[in-house]
1. Name the one structure among 1, 2 that Cα Rg over 2.2 N^0.38 Å of 1.01 was derived from.
2. With distance in nm of label points 7 Å out along Cα→Cβ at positions 21 and 85 computed per structure, which member of 1, 2 shows the largest figure?
3. By the measure relative contact order in percent (Cα under 8 Å, 6 or more apart), tell me the structure among 1, 2 with the highest figure.
4. Comparing distance in nm of label points 7 Å out along Cα→Cβ at positions 101 and 117 across 1, 2, which is largest?
5. One of 1, 2 was used to compute distance in nm of label points 7 Å out along Cα→Cβ at positions 133 and 221, and the result was 6.5. Which label is that?
6. For mean count of other Cβ atoms within 10 Å over residues 61-68, which of 1, 2 scores largest?
7. If we compute mean count of other Cβ atoms within 10 Å over residues 125-132 for structures 1, 2, which one ends up with the highest value?
Structure 1
């Protein structure tokens, strides 16, 4: 993965307290593949474990979380849900072939340097018939981010450079053997009433702009919050695919 683990180590404590799951995205991660208690589920780039721990609690599936950051994993291990935590990278998953029925990542793919290697590894560790989901952003959702792109427009250009271009993820999925590839947009409206998560820079895009731009955007955000909650919409693209049964792949 391209972003160094140390950079996430530095924000792990704040991330654990201030970042939360996207409710619509979480619901779709559970509903679309139809997770069963007998399933083995892997989150790649789990961070402090919000998503995989929520899936474990909601489904009783046997869940694992992988992340390169030692401190992110230390925070994840404070959760009471029964998740198996491991340190490692997306491009070289430390699991045997066919270990999982479902693997997913959320807001991770733009940190992965060799994306094809990741999808190839995901294909390998999935059992036949298994699902993969990749939650990420498109050019449209990056430009529409509220509050980040509105108050910190300087984040847009560097974010567009590091995120996959449109069509890239489906191409990678198909190239390593996945089938039944589809995409959907998950949206969640909410009111922002506190700037702490932004002020503490728990969003990595805020580390890509100058301190001057950050200070100006934060000032405007706090000023507007004095008038009341700000209406926001969180948007994520979800790319779905399946590892077809061997007999189907051979056709």
Structure 2
């Protein structure tokens, strides 16, 4: 079938391509993602599907293409089907998920806490130190993260840098499945990000001040004023609000109406 209208003005029909889903052959429209193709074939998701936008990492998928020996990976909500694709979705990744308490350390300073934090990583995720530097994890990551680099940073105790480098991780677990050293990269990185957020990241003093102002009731009057407005008034207020210029330097621009500051 063709996507083009014929001379008789017949209805557009999208080209169908053959794919194998869980070992069974189906014809699906060529423009669909794996996730939509699976649903088009009549399957209903009961797990392994969340945001549908490449954010939650729940739809990790293995697939092969005809004539290619490689076993490939991707997120079903992002990867478009190809003719002859063999698809196998992963309902769950049995990675290392130890119990821990991020509040179990004394002190908030980087110098004072980092040693104890690093030792806790050694205890909870000893497999991190088996990394052979093959970069399979980095090649597998659907978010384009250099997973091998942040694993190396964790091993060296540079936890703040590792937390920053792994920040975009969606916890799909594909790196752990492909790792020959059997490292749970994504769960180790989650632990490190939590430690960094609690102990290694500088506190936002302006946020602390604003929370105190909210708790003290500084904005109660303004909130009551907004709640009393009609929908069209709120819409107008939002639409006509002062907007920060796109090219303004951080912290340099302030609105003329400072009542909300």
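Bear in mind that the values in this text are calculations on the coordinates, not laboratory data. Please read all numbers here as calculations on a predicted model, not as lab measurements. Cβ atoms are built from the backbone, for glycine too; each structure is taken alone.
1. Details: 1: 1.01; 2: 1.38.
Label of the originating structure: 1.
2. Values: 1: 1.7; 2: 1.1.
Across 1, 2, distance in nm of label points 7 Å out along Cα→Cβ at positions 21 and 85 peaks for 1.
3. Values: 1: 21; 2: 14.
With respect to relative contact order in percent (Cα under 8 Å, 6 or more apart), the highest-scoring structure among 1, 2 is 1.
4. On the way: 1: 3.1; 2: 1.9.
Across 1, 2, distance in nm of label points 7 Å out along Cα→Cβ at positions 101 and 117 peaks for 1.
5. On the way: 1: 2.7; 2: 6.5.
The value was obtained from structure 2.
6. Values: 1: 23.2; 2: 14.6.
Sorting by mean count of other Cβ atoms within 10 Å over residues 61-68 in descending order puts 1 first.
7. Sorting by mean count of other Cβ atoms within 10 Å over residues 125-132 in descending order puts 1 first.
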